[in-house]
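Next come the structures, one after another.
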Structure I
Amino acid sequence: MGICSVCNKYLGLLSREFNCCICGRVVCRECRTKIPNDEVMELLLQVHHVLDRASSWDGSFSVCSNCIGEFGKRYSKMKDGLSDTSSVKIYTINYQGKIPKGTYRIKIESDWFRDRNEALVKLKAMATYLDYRQIVEVRFDKDTGSEPSENGKGTHYYTIWQASGYAVK
């Protein structure tokens, strides 16, 4: 039970409240836009550090009417970043040559993936989205994941990868 932060409507027992995945404010059904969960949305939430804001039961996210304009811009920019990561230069932690020293440096990291290259693509997409064109000290961490085997009589183990580094301007 609360009050919608957009229209100030009282949210009683019969009206469901939603949290905006961008600003976190409580909104009513009429003041939210339902956004389906996809690869672009997952990266946006990761970059903006709001992964702790859970999606709804159907796997979608809510965005309040105050944030929907900004969200649309961010979504398009991330989608563009995912489609073209070729302009981002990568310098691994083992690189011996001259590494660019930018004025601004921020730590970025991908989520965990079964494919090492997919972790790198996501890292480059984040850098592109944030308007950085170089990532230095790139490293890959690996871990082991598991799942029940197809026949149900054992466990299948597999390697998962995470890429991290510092985006430099």
Structure II
Amino acid sequence: MLLTCLLAYLLTYLLTYLLTYLLTYLLTYLLAYTFTCLLAYLLTYSLNYLLALLTCLLTYLLNYLLTYLLTYLLTHLITYLLYLLALLTCLLTYLLSYLITYLITYLLTYLLAYLLTYLLTYLLTYLLTYLLTYLLTPRSRVLLQKLAGSQLVKKFPAFH
């Protein structure tokens, strides 16, 4: 009976102790160690993977931006600049030819028609008026004597 009691006590105590402490400590430490290692491994692996992914993405994006985007932009920019240059060339050619033609035609017409007419009219009118007025004044007697002789000068009275 002692053996039975001893066995029963040992089995009860051992099972209770083992189950209690083993489950408590083993599960606590095992879970803590597992979660710690697992989290450390996952974080390390995921951070390395994310850094590698970001490096690849940035490398690809920079490569794409530098090659295709700049090539596309420069190609279209040069194309539009050449188009603008052709447009300006056509515009300047047309404007210069039109301006030169119009200016030469207008200036020649104006010079020949109006300027010469008004200039000749002005010169003939005012120059003749001035010359006749000057010649008829007493100061021009010497000039009149030389031009027409002394008989013609006697006809004009002297104003002093």
Structure III
Amino acid sequence: MSSSNPYEDSLAASEVAIRSKPDDAKAWFDKCVALGYLNRHEDALAACEEALRLKPEYAEAWDQKGVSLDNLGRSEEALRCFEEALRVKPDFAAALDNKGVVIGNLKGDKEALQYFEQALKIDPDFAPAWHHKGIALEGLGCHDEAMAIGASLRMKFEKMK
């Protein structure tokens, strides 16, 4: 099953799991994620919808469905999915971060910033939220603060090596 692309491998593994147990919401979710990384967003959306049919209160699947919808240019629908993910799991940092990204694209950096900050209150080590917060701050003209976030992240990840 080993290919040169780990997402192709993940997709293949999820398809094996689905053939073995078609009602496994996690396998459908894994397929959704792999397809998203392979830029097959329509297929990813279909896999997320199947995961949610099997497990309607699956916050991670709601979040991924939102990501797929946003990648398809369906931002308003994506926001509703992030809201549903947060209804199911209010402390879901990734859903807050993803909502912030979409809000930023629709309404601007000032409106997005609050979602990145909420995500970081939940998970101070959630790197995507720090990254998106830095981008939003830069967009708002807060260059020094954005640069400080970048420097802090670089130092943190250097220590992890």
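The numbers here are math on the coordinates, done by the rules we state, and not lab data. Remember, it's a predicted structure, so these values are computed and weren't measured experimentally. Cβ atoms are built from the backbone, for glycine too; each structure is taken alone.
Name the one structure among I, II, III that FRET efficiency 1/(1 + (r/R0)^6) of positions 6 and 62 (r between Cβ atoms, R0 = 30 Å, to 0.05) of 1.00 was derived from.
Numbers: I: 1.00; II: 0.00; III: 0.75.
Attributed to the structure labelled I.
Have a look at I, II, III and say which one yields 2.01 for Rg/Rh (Cα atoms, Kirkwood Rh), as calculated.
On the way: I: 1.08; II: 2.01; III: 1.02.
Derived from the structure labelled II.
Taking 5.4 as the value of distance in nm of label points 7 Å out along Cα→Cβ at positions 30 and 134 derived from one of the structures shown (I, II, III), identify that structure. Display every interim value, and only then the final one.
Numbers: I: 5.4; II: 13.6; III: 3.2.
Corresponding structure: I.
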